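Structures given as structure tokens follow.
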Structure P
Amino acid sequence: MTDEVTLAAAPVGFSLDPASWVEPKEEFTGIVEVSTFTWAREKYETEKLTRIAQQNDVTVGQLQQALGVANANGEQHLPVYQLDVRRFDVIFQRPDGSQAPVLVYAGYDLLSWNGRSGQWQGVSQTFGKAAFVGPEWARVAGQLHPPEVLQGRMFEFEYWQQKRLGKFPTGNVLIPTKALTPDYQYAGEVRIALVRDDTERDAVPGDTDAANGAIAQTLSVEDATTRIVNEILPGLNANSAVGIISALPPELRLPELMNSIALGEFAKNLEAAGKIVVAADGTITLPV
């Protein structure tokens, strides 16, 4: 004999009216760790081009050739806007006890394939994600170009892991709602999120703010500066903040340094301290 289960009369609190449905979002404060134009990582680019080729009457090779036409410098690679924001309200803890920041990867591709014209097209008002987040960033942050000017700035954010923009859902939609002052200090609760040890997988556009992609900041500003001077700057141009930032590996992109580079102060300070030599055309060398 089975036990009888008594149910309530009917489920309540639900609606079939789409106007009442909401898209889950999070609100938090954070700092822009990276804001720059760069090239998509190999894994992401390969998957993206393969998917486009499968959905259109075109080969990956043809897509690459078309990228060479679309890119001003002829590069046959996919340009992306890399936007990494570190959350203040949560931190990852791995099984070995080490910790890593929670980064929200909220950038987007700078080119989109147009199947009708058979060409790559740049960001426009019809460019779903960019068309939604761009005006909000401009409204709250003000200056957006070059993108490096956002690095080191702090904001209050709204974040959707999935948000419908146009016909299809889009991942990692992040907009600022309020700019915070440079002296802002987070005083709220910090949650510890336990994660599996899966940090070796590359983070690419489309990743969520999960442990796979978090990078722990272990270098001091001084040590990072020394590495940048000796390993990165020689041969670069002191007048190109974008060029310097693009050459930095993730572990050297400390907020303090990124902001200084974006403002054009980093190379000037190093030159004044005698740590680098800047030629008339901006080329950086090390002192003999």
Structure Q
Amino acid sequence: MKDIHSDQILLINLETPFNLIESLILNSNYFHKIFNNPNGKIKSYIGSDININGSGFLWQGKNNTTFSFECSSKFIPNFMRSYFLKILYLNNYFMKENISIEINIYKNTFNNSTIIELCFGQYKNNDYTKWVKNKLLEFEIKDYFIKGFNNIKYYINNSSNEFIDLHHSIFIKAQIEIVYKMFRDFNNTAKVLGMDKIWDIKYKNNSIYSVNMNNDISIDYHLYKEIENNDKSKTIYYHKYKNKIPALNEWTKVDFYKIDENKCLIIHETKLPLNINSNIYNTIYYYLLYILKKLKCLIESNNKKS
């Protein structure tokens, strides 16, 4: 189909994890904040939401320029989310042919940063659609979205007191009491990392593990709360710090769920700063996953021996 075109308007890469950008876009209130700037504002029709397909919106720009659009979206979990803004009216003129603005958000799997593409979607290449496209460019749509994406970067970079949750889950073939006991003891973490003969781990009376590593690095882990629901589930809460200075992943919660007599589900949750660099996020993500897998191997191998 030679008469079908798609034109890229803008392509940027944000050094921010994909799931963080996605969570901000999915937040309807924040969506309006980042995409309302001096170049234009978006107003929702009653009952409309950016995450509800078929929702209607009105864009108002400079010099009384306007266009209304219908929004739909598609996504591939943990990789891509796309929004299609189908133009319905342009300065009160009804659109005779289909033309849309697309916002495509992709996970850069190399370093877990985020790629954002802005383009005119597939449309018939005729004089009418060319006129519509040029009119939208005259409305300074490109500058409008650049400011919106810059708002995302500004918000993230200046959100030192806000956090994002990082989750992991894993099944372990062992009784919940055994799994719980192994996870609670930091000597086992040192063992699976091959650091049990290097790290000096001391347990203090007030539920604090003091872990002295090599290179004069020392971290305190405070087990500040534990919850038990009979033999069905257990929860541990950690606070990670040294000399009252919090670590990057300061708060951690681990839930243990009994699936059957010899199977346990673990959900590991830690909080990271909203303005974390994607490379650091990626390092922490895979490091925690590595520890969980190694602990799983240790627990299951011990369980077989017993």
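All of the numbers you see were taken from the coordinates with simple rules; none came from a lab. Quantities reported herein were computed from a predicted structural model and do not represent experimental measurements. Cβ atoms are built from the backbone, for glycine too; each structure is taken alone.
Key figures for this structure:
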| item | result |
| --- | --- |
| Structure from which 14.5 was derived, mean count of other Cβ atoms within 10 Å over residues 127-134, options P, Q | Q |
| Winner on Cα Rg over 2.2 N^0.38 Å, for residues 15-182 alone once structures P, Q are ranked, highest first | Q |
| Test item: helix-only ellipticity at 222 nm (-39500 (n - 2.57) for each DSSP H run of 4 or more, over all residues; to 500) calculated as -7000, pick one of P, Q | P |
| Computed 3.2 for distance in nm of label points 7 Å out along Cα→Cβ at positions 31 and 135 - originating structure among P, Q | P |
| Parent structure of the calculated result 6, 23, 30, 24, 11, 4, 2, 1, 0, 0, given that P(r) over Cα pairs in 10 Å bins from 0, in percent is the read-out and P, Q the choices | P |
